[in-house]
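Below, each structure is written out as structure tokens.
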Structure P
Amino acid sequence: MKPKKRIYSSRILKAGALLDETKTLLSIWNESASIKANIVRFQHENILGKASRSRANDILTAFRQRYLVDERVMQSLILLIKGRYPADSINQILYFHTAMSDPLIHDFASDMLWSKYHRGLQEVSVDETREWIKKTISSGRTKEPWSEYTIRRSARGLTSALRDFGILRGLRNKRLAPIYVSIGAFCYIAFYLHSIGHYGKSLLESPEWRLFLLDPQDVEQHLIDAHQVHLLEYRAAGSVIRIDFPVGTMEDYCRVILEREH
């Protein structure tokens with residue numbers, strides 16, 4: 001049975017990368033209160049200082065969809081933010097979870113940008129992004145047809161968000177950005193992928209690494225680097241690959257990652 005296609009949403013229009021907002025919300029999260037109680041407090045106190053209640057609600061909706069669905073992810077991000085983990089590494093982790101929660105962002109990065117990168121192309125225009133969206137949604141990837149206006153704004157929103165996440169660069173004319181995935185962010189993502197069923201060779205060759213324009217050779221070098229600083233154990237004997245982590249939970253692994261920075 002073929003995997004069910006995930007439906008695209010145009011919610012990127014109402015959100016964007018939201019890096020500063022996300023870090024603010026996670027930094028003041030009350031861990032003794034429920035998710036609902038925290039969200040209600042954010043709304044009531046206008047934590048983000050937005051003039052429009054609808055804008056604040058759009059941000060909180062995106063925040064919840066990206067980072068609060070999996071409690072392990074939520075608690076791990078809170079730990080990293082409150083532990084003052086380096087901003088660039090946090091941004092890469094937030095990008096990963098955003099892409100995993102939003103099929104439009106995920107497929108654009110792992111399909112179109114990946115293809116461009118491996119063809120040696122650098123320029124990424126809004127027009128070709130718009131054409132990519134039109135082509136992909138024509139195969140039934142949306143609940144209902146999108147207007148040209150929605151497609152155009154989604155293309156702009158996509159490229160702007162990926163610029164803010166550091167995957168693209170440039171204001172008007174955007175290009176693929178040189179990406180160096182930090183050792184901590186790489187290990188966090190590797191542990192997450194391991195936790196959802198990617199083991200050994202499957203983790204090494206996971207298509208999710210395409211979000212960062214990494215091929216298996218790049219991933220293997222990152223694994224070797226991580227092994228050398230004792231963040232994981234990587235062993236390869238021919239086609240047999242074994243990757244082990246020093247602890248069993250995401251939160252504990254985040255503590256290991258934080259300890260390396262101090």
Structure Q
Amino acid sequence: MATTNDLAVEPEALRASVREKYQEVALHPGGAFHFHTGRPLAALLGYDPSLVDSLPDRAVESFAGVANPFSMRPLGQGDRVVDVGSGGGFDSIVAAHLVGTDGEVLGVDMTPEMLAKSRETVRVLGLHHVEFREGIAEDLPVEDGWADIVISNGVLNLVADKARAFAEIFRVLRPGGRLQFADIAVGRPVPAEAVCDIDLWTDCIAGGQSCDGWRRLLHDAGFVGVEVGSAVDTFRDASGEANARTFDVFGHAFFARKPQ
């Protein structure tokens with residue numbers, strides 16, 4: 001795995017900047033951000049409208065994903081799911097409905113305001129099979145082999161040490177378990193000076209990989225059966241669209257398996 005000196009940005013400095021930005025998304029979801037949020041975003045990304053419409057505003061308004069991780073494979077009744085970077089809890093709540101009360105959903109996030117919001121939302125909704133824990137992608141507070149499925153949405157591009165994050169995801173999956181995540185892919189190289197710019201990381205640009213780059217990271221972590229979903233114009237008509245066009249940025253869903 002990479003050492004801190006090998007990484008383009010200092011991990012804790014990046015985390016502090018990400019926390020600051022997503023604190024605002026939690027506390028002021030109607031604010032101006034470089035990305036889409038809430039119900040319009042869920043519609044853009046193809047989430048089941050009947051499920052989204054059934055949820056209260058607080059469950060949806062802080063959603064800030066980039067594609068639909070559920071589009072790659074259906075979740076099954078009774079599955080155990082880990083949501084890496086669960087934010088305001090929207091994807092965890094969707095997963096909870098899909099796995100039913102015989103399943104379990106464990107969301108992990110590092111932003112206190114997001115954790116407070118998601119915990120209160122599942123309490124209000126009576127989703128007793130959903131839990132949220134404080135933690136980071138590079139050090140997940142989950143037992144070895146606990147999860148049938150790991151999901152994540154627009155989070156791994158914000159992680160400085162992606163190799164470590166994928167190793168952690170691999171660890172918490174059972175043999176044969178699945179990773180279904182959504183993230184941004186860049187179609188044009190990001191210059192070296194831009195890769196070191198934390199603001200471009202939090203704008204979901206500098207930390208992105210090409211589709212082939214994401215494939216390499218997954219293979220290096222030990223995953224097999226990698227698939228890449230169709231491109232989604234995630235930043236269309238958002239304030240971050242100009243940067244997205246500069247680097248040919250689109251959202252994709254990705255699928256991979258841990259070998260049996």
Structure R
Amino acid sequence: MISTKRFISTTILLGCFAAALPAADEPLPPAEKILDRYIEVTGGKAAYAKLKSQITSMTMFMPAQNMKISITQYVLEPDKRYAAVEMPGMGTAEEGSNGTIAWSKNPAMGPRLKEGEERDIALRSNALDKDLNWKNYYTKAETVGTEDVDGKTCYKVSMTPKVGPVETRYYDKATGYIAKLSMTAKTPMGDVPSDITFKEFKATGGITSPTKMTTQMMGQQMDMTIDSVQYNPEISPDKFKVPDDIQALVDKKSGAAAKPAAVPAPAEKK
């Protein structure tokens with residue numbers, strides 16, 4: 001029989017040994033819980049459900065070119081968007097959608113329709129409810145690990161959209177805010193991977209959102225500052241009207257699709 005003193009001594013020894021061992025890996029929370037927490041810490045479901053329109057004014061700085069660009073964006077539920085990008089010395093670039101047609105135009109490339117996956121991804125990115133009702137746009141969300149982003153331990157969440165490549169989101173374990181988004185953009189130059197980091201969250205109109213964003217894409221850095229954001233402002237439907245030069249492309253495409261293929265003439269008999 002083990003004496004009481006020896007038993008206590010052995011228990012203390014085992015306790016010290018156990019304390020010296022590394023802790024077991026903390027179980028990862030389900031992705032749905034992380035996404036729900038983000039909604040709650042940035043305003044709550046009720047605030048997001050009331051969101052019907054948004055106007056955002058932004059300034060983008062491109063260090064390599066020492067260039068500042070002004071951007072004004074208008075969004076109206078469910079997926080209408082118009083953005084004007086003022087580029088010093090280069091003119092104005094525009095892009096938008098009326099919920100069906102997605103387009104862009106700039107002084108270098110002229111007017112262009114977004115089609116296929118690029119169109120579908122643009123419509124999804126325009127949706128004001130894509131965070132609240134993410135299941136309408138993504139087939140799966142999975143917590144795949146943890147990773148440090150700017151010194152913050154973040155949950156790494158893989159999001160599989162109904163259309164387009166997988167996105168990876170990083171949510172700050174301490175605050176619940178999103179810290180980083182890794183995604184692949186569909187562009188006329190092909191698929192372009194990008195990383196976007198988010199900082200300096202601020203509450204406006206009952207919703208908390210980042211006011212600083214840095215994008216790394218194609219070896220370029222773009223620093224974005226949100227100058228102002230308005231939630232639920234009145235926006236004229238004319239703001240999302242398809243421009244005439246874009247409509248001309250739509251009509252040309254529709255005409256080409258409707259025109260029957262020419263029937264080849266029968267070969268002459270020799």
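What to note about this one:
- Origin of the derived value 0.93 (Rg/Rh (Cα atoms, Kirkwood Rh); candidates P, Q, R): Q
- Structure responsible for -7000, with helix-only ellipticity at 222 nm (-39500 (n - 2.57) for each DSSP H run of 4 or more, over all residues; to 500) calculated and labels P, Q, R on offer: R
- Top of P, Q, R by distance in nm of label points 7 Å out along Cα→Cβ at positions 138 and 178, largest first: P
Rule-based calculations on the coordinates, nothing more; no lab input. In this text, all values refer to a predicted model and were calculated from it rather than measured experimentally. Cβ atoms are built from the backbone, for glycine too; each structure is taken alone.
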